[in-house]
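Please go over the structures that come below.
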Structure P
Amino acid sequence: MSARPDPSSFLPDPNLDQHLLAPASARALVDRIEIAATDVVLDLGAGTGVLTAAIQRRRPRGVIAVEPDPRCRSRLTGRPGVDLRPVRIQDLAAGDLDDVTLIIANPPFSALQHVIALARSLPGLRAAYLCTGARWAAAATAVPTDDHYSIVSLEVGTSFEPTVLDRIPGSAFTPPIKVPAAWLRLRPHAVTDPVIMLLVEVIRHRGGVRLKDFLRSPGLGRGRATARLRALREDPLLRGWQQRRLASLSRSELARLAQRIRLSAPAG
């Protein structure tokens, strides 16, 4: 039987935003995570399987590796105990991942928005551990008064409790990257605010919508939500922003809007 190719010999395609962790770095990061024998772990953007192998050493119940690049998949195919999914992260069927309890991944940095959307949809997820760019991690963990606060801060903070666990030097990747990365832990909140979640989606995909139209959107719900939306439309601060397009809001304005929405949530 031929030896498995050395992952470090693989040359990533920069056009695919591939940045592969060195095996020693992957093992050091995974060894800090509490992985139970009952866990099913999702490795998004598995690449040549460096993180996958480190996860398997901890003997979870299952490992699902997601990798669309056929060159990388040749390093993963036939690996015992690995459920290989040859698709892009955004094309995964969340309904097939109900058993997933952990995400441990070094995904393409350009796919992090899809990773967050997927993580939000997994009912059994107890934590996600992600290798991200340091700037993205700073935004994900930013509070409204920080310079890094952005739509990323709002999107991540609404669904998760984010914590930077470690800094990763650019030299830990093949090939080396110019800026440092971070090892980020996301723990899901028990409850998320549907109005803020819709705000994030609208800004992401239809940022030209005016605030007044957003607050009249049928997607915001009915019944008890009606009084809440009426109160938001009549809020003295927001009344002055009614004609503003959501994408034009500054960092501080976005933070104040999110604060007003949170304060409008019914008790309990």
Structure Q
Amino acid sequence: MHYIKLRDLEVSRIGLGAMGMSHGYTDSGTDEAESVRTLHRALELGVTFIDTAEIYGPYTNEELLGRALKGRRDQVVLATKFGMVSHAGAGAWNPDSTPANIRTAVEGSLRRLGTDHIDLYYQHRVDPNTPIEETAGAVAELVAEGKVRAFGLSEAGPDTIRRAHAVHPVTAVQSEYSLWTRGIEEFILPVLRELNIGLVPFAPLGHGFLTGQIRTTDGFKAGDFRHGNPRFTGENFQRNLRIADEVQAVAEQAGATP
């Protein structure tokens, strides 16, 4: 395994996103034993960077990691996210990155994860109703208190990144990035390089599409978010199958899997 720094945070070059173990995909949350085996095997292989969020479930993914990592916490750089659950009453899937909501969120995440600190605490999505400066300031207080080691953003634009970074250093930005999702290259990556902010790319395999294993969506169950993803619907699906086949052909030439 290779290791790299996100600003001052050393992580394995390959991380493990745990979302699908509890949330979002067909059969998520149906086999905890397999999920725990996967997490433990990742640690054996040298993976140190594990990612979750309070909205995954909600809450159940953090609880799973808390159980799976018991006695192994010191082997892991643990990342979780706030801001997609409003604890003031609006509930899940309601953006809320007010300082008061962050205070409530972090205590819940710490409890579920069974830890006294979060290594990388991301704002899950930008809250249009809360200035990013207030959000960054609230996380900076948690860093000063030792509850959080580093501050991150997810799917934020260049201006938001700059404004947040001016209040408290942003360690990493998480964005979708893969062979067919290249949008961050023009405006986001130059800002990250300029400010020495790490990139954490998610969905590098296009939510499974680029593996070449998905030939039909008939097996997707209710609740699988890919039902509403345009890449998996109608004529788009057929066009994208041809792209996945090209990736397969290149992989075969290289003696590798997609």
Which entry (P, Q) yields the derived value -11500 for helix-only ellipticity at 222 nm (-39500 (n - 2.57) for each DSSP H run of 4 or more, over all residues; to 500): Q
Structure from which 20.5, 73 was derived, Rg and Dmax of the Cα atoms in Å, options P, Q: P
Entry that produces 18, 55, 27, 0 once P(r) over Cα pairs in 10 Å bins from 0, in percent, for residues 45-124 alone is calculated, selected from P, Q: P
Among P, Q, structure where mean count of other Cβ atoms within 10 Å over residues 37-44 as derived comes to 21.0: P
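Each value in this text was obtained by applying a stated rule to the coordinates, not by laboratory testing. None of these values were measured; they are calculated from a predicted model. Cβ atoms are built from the backbone, for glycine too; each structure is taken alone.
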